[in-house]
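Structures incoming, each one as structure tokens.
Taken together, the values in this text are just the output of simple stated rules run on the coordinates, not laboratory data. Computed from a predicted model, the values in this text were never measured in an experiment. Cβ atoms are built from the backbone, for glycine too; each structure is taken alone.
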Structure 1
């Protein structure tokens, strides 16, 4: 029997996929370095970190001027300063963490899915993550992408249901990065217990990790607000009331033409909803469908109850971002998916959607700001006091933003941005998408020859 000669690295599609992906990552990091974006939240986090140190030194309790952001962001600033970073350097550290987290999402998802579900599932995860609104948040200091990376790792461990000693630390980290993570952590962790692939050790590790991730946030709230609860997030005036309003905002999170998930993360969104429905329709996979649908429903309805379901200053539904990659990975573990992903029409549709989505999200990075800042103070809805003065008027204005009667801004974004800025980043992103599609196709050909 003649042995096949090893294929040189430069002839492997996976090599070019990773190289072009790395080029895209380098250009994104250079753009972040040359044009750092510090949102008002960035300054609030940095100022809160300084106020916390002053209160600790003086013994003042509660500590004013410490905003409602998760403890994790303050920890990053303190660590950067301890290593000698300047104020700008500390804030740049938050952005660098976002970029690295996006890269971590792509690598972790692809490396975890490839041996379990094949090249097709791994390639679809890379495309769906790369061509999503995560690109926009990779240039920001928001905490969503670091939280998404930890939640993705937790979801992967929960799907396997074997490494009980990892579930505790990952549950703890997820709780530190997102104060509202507890119900989602528990729902993710219940899967191996539901399937009876894990036992008492898993349950104990999950409970201890979830509790350990929640307690620091409660104590931090006591330190800054004088109560265990986050007084801003729990303010009754900032809650949406009534079934009709909550359902309308839930639909907007997914379907709004002003940046719903199916617009800014089409591959991930369509896969999650499609697989959830597919699994529910099959008796042998119904439990998987219920698990995935429970995660979709809990996140969507939970954030739809807030006065700002998209996350105030945002591009797309920012509050959903930490959980989208985890839901995407869970959807891609459906046993019937590898065969579906072998169809040429599915691959073609995924490639076209990825090119369109990566273009939209790259161009949004270089836009003038009128296409995001969904709840900026200069928009129709006004600042936070607007809802305090007249909640009904606020939610009517919000409905106009979520469901505009005429919507041409996507065309404007493409026309205005491509000739002026972002061409290098767009070109490398498009090449990376094509390289991943080639890797996907080559992986199927390799299976056919075997």
Structure 2
């Protein structure tokens, strides 16, 4: 006999004397929806503050635009480098001790660190906490691993697309809320709000998520092999290598633009304008577009194949970045950023679903840990490259560079990501 409804459904008990009714919700669905809410809150919190980090740097003492660009690049890169180092460690620990524990670590740790950032007095203090955040947090990788490990593989595109919707939905609300908070109460208040949101998110996971976790055999938990097993899995799999290659290229393209975008928006506005609110609006609209695309294209990926949708999204992102070089008003920038948002929502949902399909059973944490490390490497290089381009060639140059990077990603998808029958998983490019 299979598991009863009372074991799989959300707190529903049935008497044997009563007619049986269908299960309302399975455990994986309940966990997905709770994690959806928690991760949305977490991303709202992060998005409240980090789109405006260059402005906070200026408030802390960076007087010139060049100095603000330099410190912004260092702050983003330091966080990314340390997250890249620690992500495989947390991924390995997730496979050893449970994925839920890693989500709690990231959210509660983030609550403490982001609250502390609101009390710093200079940029070096902010840099220290930002670097420490790279060591401790990482809610996206932790939540993705927890969802992927508990979801039936045939529903991976839907589940991970829905999770991406939470991330992008949170990222759409966060900048709007952050802009209002920053303009009304100052940037420090935004950090304190972020800490509170992360605390609530962690409590939701702690009390409402039920993980069925079977610890690995004792011999697989000893030694240092567990830490690098994810890297070994990736190196031995041509399909995983190709997907990770696409992941790092696309992330690099996005991060080239991200840290300098608020400064570019500042140049499009008159002196004295509410720049934080305008920047938040543009970031928010782009994130809303990504949230919609993540769910819609996640379903398309389950039906038409992840590779095909990924290729279309990479090409779309490249095309939407080119005209941003020529914009002269915030409204024009908003339209094209929304287009990029649509493409980015699809790319991340497809890559996450492909990793879920290709990851060996029980090693999802290791694979997603490597994924977080690869993304962090791009996060480290991208901001520094973007800041260097902006300083040497002007702020507008980053848009053409991003377009070229996404064009390269499209070529990699077309040439290296396996088609049906080459990857061992039919959904990489299944066309009925």
task: Can you spot which of 1, 2 the value 33, 26, 17 was calculated from, given it is semi-axes √(5λ) of the Cα gyration tensor in Å, for residues 88-343 alone?
output: 2
- prompt: Comparing structures 1, 2 by relative contact order in percent (Cα under 8 Å, 6 or more apart), which one has the largest value?
  reply: 2
message: Given a value of -26000 for helix-only ellipticity at 222 nm (-39500 (n - 2.57) for each DSSP H run of 4 or more, over all residues; to 500), calculated from one of 1, 2, which structure does it belong to?
response: 2
- prompt: 1, 2: which one has distance in nm of label points 7 Å out along Cα→Cβ at positions 264 and 312, as calculated, at 2.6?
  reply: 2
message: Say we calculate FRET efficiency 1/(1 + (r/R0)^6) of positions 56 and 152 (r between Cβ atoms, R0 = 41 Å, to 0.05) for every structure; which of 1, 2 gives the highest result?
response: 1
message: As an exercise: distance in nm of label points 7 Å out along Cα→Cβ at positions 288 and 320, calculated from one structure in 1, 2, equals 1.4. Which structure is it?
response: 2
- line: With percent of Cα pairs over 38 Å apart computed for every candidate in 1, 2, 23 is reproduced by structure 1
